[in-house]
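Next up: the structures, one after another.
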Structure P
Amino acid sequence: MATVSPVDRIKDYHIHVYYDADTKPKAEALRAKLEAAFPSASYGRWHDKPVGPHPHWSYQVQFPGDLFAGIVPFVALERDGLTVLVHPNTGDDLADHRDYAVWMGDMPALKLSIFEKGRD
């Protein structure tokens with residue numbers, strides 16, 4: 001009987017880059033570098049307000065697992081003080097954001113209650 005790796009539950013990953021009015025130029029510079037270095041990633045809209053569980057302005061980068069070893073260290077070195085959340089997408093939004101999250105910089109409290117409705 002084949003053993004299923006927990007990693008097999010991961011569909012892809014998200015990077016959420018947090019910024020505000022003062023740090024938006026840094027966020028723009030990081031995004032430009034990411035788009036040049038990782039053109040196959042998917043780049044989401046700019047949210048100049050808190051959206052979903054995210055307590056700050058942000059944009060999202062979605063990428064497949066085969067980019068993880070390149071894109072995550074790239075962000076770590078190029079984030080220029082910005083707060084960044086990296087998480088897998090397993091189909092369990094609460095666990096993905098709460099239990100499986102990797103933070104760079106500050107770790108603000110997420111609004112996780114949006115994922116808790118309908119859970120036991």
Structure Q
Amino acid sequence: MKIINTNKISEVDFIQGKKGEYRAIVKCRAGFMTVCENAGSSAIDTFRNFKKDALQSIQFKAKDSDNWLTVFARKAKKVVLMDKQMFMDMEVGDINQDWFDTNLYSQTNYTICKAETWMDKAFVMNK
């Protein structure tokens with residue numbers, strides 16, 4: 001599937017359908033960063049488990065690896081990096097719910113992808 005990324009968010013391709021663990025780096029209410037292990041069963045599941053203001057990055061460790069790789073990262077209101085698997089899985093509702101004031105939100109991207117509802121994909125063509 002071709003990814004449509006009009007906002008030029010940097011793409012990485014670490015997940016590639018592999019099984020593994022996910023963890024999230026989040027800012028807690030007290031204002032400091034903490035790591036949440038086993039934060040979801042997939043990158044998009046992990047993304048959906050946290051509020052925008054809390055989630056800072058998502059890391060992935062493949063089943064037969066010892067290395068944690070960043071598959072989602074943001075700086076302030078700008079998402080700077082996202083894995084191709086997340087681009088393919090992300091729906092319009094994932095963005096419109098909490099991330100509408102970031103560079104993930106793009107009516108241009110939605111139009112190109114023929115997204116009409118919140119359940120449509122935000123970065124790949126909808127049928």
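Every number here is computed from the coordinates shown, using simple stated rules; none is lab data. A quick note: this is a predicted structure, and the numbers were derived from the prediction, not measured. Cβ atoms are built from the backbone, for glycine too; each structure is taken alone.
Quick one: relative contact order in percent (Cα under 8 Å, 6 or more apart) came out at 27 when computed from one of P, Q, so which one is it?
Among P, Q, the structure yielding 27 for relative contact order in percent (Cα under 8 Å, 6 or more apart) is Q.
Taking -8000 as the value of helix-only ellipticity at 222 nm (-39500 (n - 2.57) for each DSSP H run of 4 or more, over all residues; to 500) derived from one of the structures shown (P, Q), identify that structure. The read-out comes from structure P. Structures compared: P, Q; top value of mean count of other Cβ atoms within 10 Å over residues 12-19, i.e. the largest, recorded for P. Suppose volume of the Cα convex hull per residue in Å³, for residues 4-51 alone works out to 104; of P, Q, which structure was it derived from? Among P, Q, the structure yielding 104 for volume of the Cα convex hull per residue in Å³, for residues 4-51 alone is P. So distance in nm of label points 7 Å out along Cα→Cβ at positions 20 and 108, computed for just one structure, reads 3.1; which one of P, Q is that? Value 3.1 for distance in nm of label points 7 Å out along Cα→Cβ at positions 20 and 108 corresponds to Q out of P, Q.
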